[in-house]
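Peer 1: Alright, structures below, take your time with them.
Just so it is clear, none of the values below were taken in a lab; they were calculated from the coordinates. All values derive from a computational prediction rather than experimental measurement. Cβ atoms are built from the backbone, for glycine too; each structure is taken alone.
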Structure P
C-alpha cells in the first residue's frame with residue numbers, strides 16, 4: 001500500500017532538546033538534596049505523566065513527583081531564555097524533501113499543543129506540517145498507542161499508509177502498538193534490544209531517513 005503520511009516526534013527527533021531535559025531533571029533532584037544517580041532519567045523521555053510519576057515516586061519516595069517536575073520546568077525555562085534549543089542537523093532539509101515528495105507530515109509529541117504550535121512558529125516549521133497532535137489530548141500518553149491511533153484518524157490514513165520517526169522507547173512503542181512502521185533515531189540511546197525486531201529501521205541521523213525512504217519507495 002502507498003505510503004501517505006509521516007509522523008514525527010519533536011524532542012530528540014527534530015529538536016535537540018532531550019539532553020537539556022536530562023540535565024535539568026538531575027538539577028531538580030539535586031535541589032531537593034537527593035541523589036541523581038539513583039534514577040535513569042532516560043526512562044522519562046515522552047513518558048505518560050502517570051507512569052513518570054510512579055517511577056519518580058519509586059526512586060524518590062520522600063518528595064512529590066510534581067515538586068520535582070515543577071522544579072525541573074522552572075530551572076529549564078530560565079536556562080532556555082538565553083540558551084535556545086537548536087534543530088537537529090538536517091531537520092528542515094528532511095522535512096522539505098518529504099513535503100516535495102507529496103507526503104503529509106504530522107508532529108506527534110508528548111508536549112502540550114500550545115508548546116508544539118509555538119515551537120513550529122519559532123523555528124519555521126509550520127510550512128511543513130499539516131498539523132501538530134499532542135498526547136496531552138488523550139487519556140493515556142506514550143507508550144500507549146492512543147495518540148498514534150488518534151493521529152491516524154486525524155490524518156485519514158491507515159496504519160500501513162504511515163511511517164513514524166521516534167527517538168524514545170516510549171514513543172516508539174506507542175507507534176508500534178498502533179500498527180505503524182517505526183523508525184528509531186538513536187538520539188541519546190539506542191533502541192532497546194527487545195524493541196529492535198519491531199522496528200522498520202534504526203538510524204543515527206535524520207539524513208539517513210531520506211535514504212531509507214528511497215529504498216522503501218523503489
Structure Q
C-alpha cells in the first residue's frame with residue numbers, strides 16, 4: 001500500500017459483511033435452503049460468495065436470476081430473510097486478523113464502529129454472537145433514511161462519535177462502501193480480503209487498498225507514529 005499524506009484518524013468505521021465478518025457461509029446456506037424449498041438444486045458456493053456483501057439482492061440474483069424489479073422477487077426476499085434469521089451465526093466468523101486489528105485500534109486509543117447496510121434485526125442479532133458488541137457505534141441499513149452508497153449512515157456514525165466525518169476512516173469490501181465514504185469526506189480503504197463483488201478494488205477509487213486486516217493495522221501504525 002502506498003502511504004498518502006494524511007492526518008491520523010480519531011476513529012475507524014467498518015462495513016460488516018465481507019469486511020469484519022465472514023458471513024457468506026450462512027447467507028449462502030439461507031439462499032440454498034430457499035432453493036431446496038423450491039425444489040431446486042443448491043447453487044455452488046463459489047458463485048454465491050462474491051456477492052454476499054450485496055445481501056438478498058446479490059444472492060437472489062445469482063441463485064434465482066431475479067432482480068428487485070422482477071415478479072416474485074419480493075416473496076423470495078421475505079423467505080430468504082426468514083431462513084437467514086434462523087441461520088445467522090451458525091458458521092459466521094471474524095476474518096483472520098480482524099480481532100488483532102480491533103484490539104490494537106483500542107490500544108491506540110482510537111474509536112471503531114460499524115456501518116452496514118444489514119437491517120438492524122440481523123445486525124443486532126449477529127453482533128454479540130461474534131464478539132463485536134464493544135463497537136463505539138453501530139449503524140444498520142435502516143438506522144437512517146438512506147443506505148450506502150448514500151453518505152448519511154456515515155454522517156450518523158460520526159455524529160454518534162462526536163467527530164467530524166473527516167476525522168474518520170471508512171473500510172469496506174464493496175464499491176458502494178467506497179462511494180459512501182468518499183461522499184462523506186472520509187479517507188477510504190478497500191478491504192481486498194473481503195468479497196469485493198464482481199469488480200476489482202483497483203477500479204473503485206479508494207485512497208488505499210488493504211490486502212489483509214494486518215496490513216491495514218501496519219498502515220495505521222505508520223500514521224500514528
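Peer 1: Compute mean count of other Cβ atoms within 10 Å over residues 68-75 for each of P, Q and report the one that scores greatest.
Peer 2: Looking at the calculated values, the largest one is P.
Peer 1: Ok, one more. Here distance in nm of label points 7 Å out along Cα→Cβ at positions 100 and 124 has been calculated and equals 1.5, so which of P, Q was it run on?
Peer 2: So the calculation was done on P.
Peer 1: Sticking with this structure for a sec: Tell me which structure, out of P, Q, gives 14.1 once mean count of other Cβ atoms within 10 Å over residues 36-43 is calculated.
Peer 2: Here the read-out was taken from P.
Peer 1: I've got another one for you. Among P, Q, considering only FRET efficiency 1/(1 + (r/R0)^6) of positions 84 and 140 (r between Cβ atoms, R0 = 35 Å, to 0.05), which has the greatest calculated value?
Peer 2: Q
Peer 1: With distance in nm of label points 7 Å out along Cα→Cβ at positions 132 and 196 derived from the coordinates and found to be 3.5, which of P, Q does the value describe?
Peer 2: Derived from P, not from the others.
Peer 1: Check the numbers for percent of Cα pairs over 23 Å apart, for residues 52-155 alone across P, Q and tell me which is largest.
Peer 2: P
Peer 1: Computing mean count of other Cβ atoms within 10 Å over residues 28-35 for each of P, Q, which one ends up highest?
Peer 2: Q
Peer 1: Any idea which of P, Q comes out highest on mean count of other Cβ atoms within 10 Å over residues 60-67?
Peer 2: Top value of mean count of other Cβ atoms within 10 Å over residues 60-67 goes to structure Q.
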